[in-house]
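> In the part that follows, the structures are each spelled out as structure tokens.
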Structure 1
Amino acid sequence: MNTISFTIVGKPVTQGSTRVVPIKAKGGGYLTRPDGRPVLRPIHQDDQKLENRRQEIANAARAVYDGPLLTGALKLTVVIERPRPAGHYGTGRNAGILKSSASTWPTPRPDTLKIVRAIEDALTGVLWRDDSQIVMHSLTKCWADFSRMLIEVEPLDAAAAGGGNDDT
């Protein structure tokens, strides 16, 4: 089976972690258990931009692959390209010339892993059964002329092409 490759143009959207918060009680304070520990509830990210981007990723994957869900070990490669900030370039007669102080790699937010988390969840049920099948990642965040994500999924064994047996 060949590598599945596609590109998503535009700023990446992150998917944060689920977190828990204490539940506030009426009249102030927090609800507590009999042993004094706070009662917690999970908070899930509910962002319309995230949902739209996940749908865009799923549609792009479906446009290049319409086979059965991949079932074996997979390698996911993601290259996140971002435009350099204007402050990386000179002004006046030096406009368009990169300053020597400009960073080689884009270290500001967003967090690479949170971007990839959104990609993995978008492709679950579209390309693979479960993102636990990804046994190898290659993740890069770099400067480019505009924002885009280059995504590749590579089956690592014959079973990955669908219908193979695994231990789940």
Structure 2
Amino acid sequence: MASAPAFVAPRRVTTLTAPEAQALVRMWRDSFEHGVGIRDPHPLHEQIDFLLTKVMPAHVVRVVEEDGRPVGFMASTPDSVAQLYVRVDRIGRGIGSALLALAQAESAGHLWLYTFARNLRARAFYERHGFVDIGHGFEPNWQLEDVRFEWRRGGARPG
């Protein structure tokens, strides 16, 4: 049995070439579809445009790569985590935990994020990392129930 590759620290990304953006979005979509259990109906070029024009300008983007391919990705601010995805075949190897720990370390002492209620694995992941479910809502674009999670340094209850 081959051992897991050593974890490679994420690199901060400020620009992406077209092939890098496409590879990142394909990994993101596969991970999303795996976790949420639905197919993303948006054309690939729309999601690449969303990444480049909405996500990257408003967030610090970090990418973990193995052999030049993205295996993890996080977009965050000092207050929130907007995106956190790990390549499906790398889930459970500490990549997401390392990215989330980085967001927590760089935070203002608290973070919030949303995940879909049906993504039980993501919900359990955030709870293991000290996030608390503070409410459920409805995401109109996807027509799915979502969950808002909050984390506070030192484990203080949000509120």
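Derivation of every value follows stated rules applied to the coordinates shown; laboratory data play no part. As the structure is a prediction and not an experimental result, all values here were calculated from the model. Cβ atoms are built from the backbone, for glycine too; each structure is taken alone.
> Rank structures 1, 2 by Kirkwood radius over Cα pairs in Å and report only the one at the top, that is, the highest. Numbers along the way, then the final one.
Numbers: 1: 18.8; 2: 16.2.
Biggest value here belongs to 1.
> Hey, relative contact order in percent (Cα under 8 Å, 6 or more apart) derived from one of 1, 2 reads 40; which structure?
Working: 1: 40; 2: 18.
Label of the source structure: 1.
> Where does the value -9000 come from, among 1, 2, when helix-only ellipticity at 222 nm (-39500 (n - 2.57) for each DSSP H run of 4 or more, over all residues; to 500) is the thing being computed?
Working: 1: -5500; 2: -9000.
The value was obtained from structure 2.
> For mean count of other Cβ atoms within 10 Å over residues 88-95, the calculated result is 10.4, so let me know which of 1, 2 that is. Display every interim value, and only then the final one.
Details: 1: 10.4; 2: 15.5.
The read-out was computed on structure 1.
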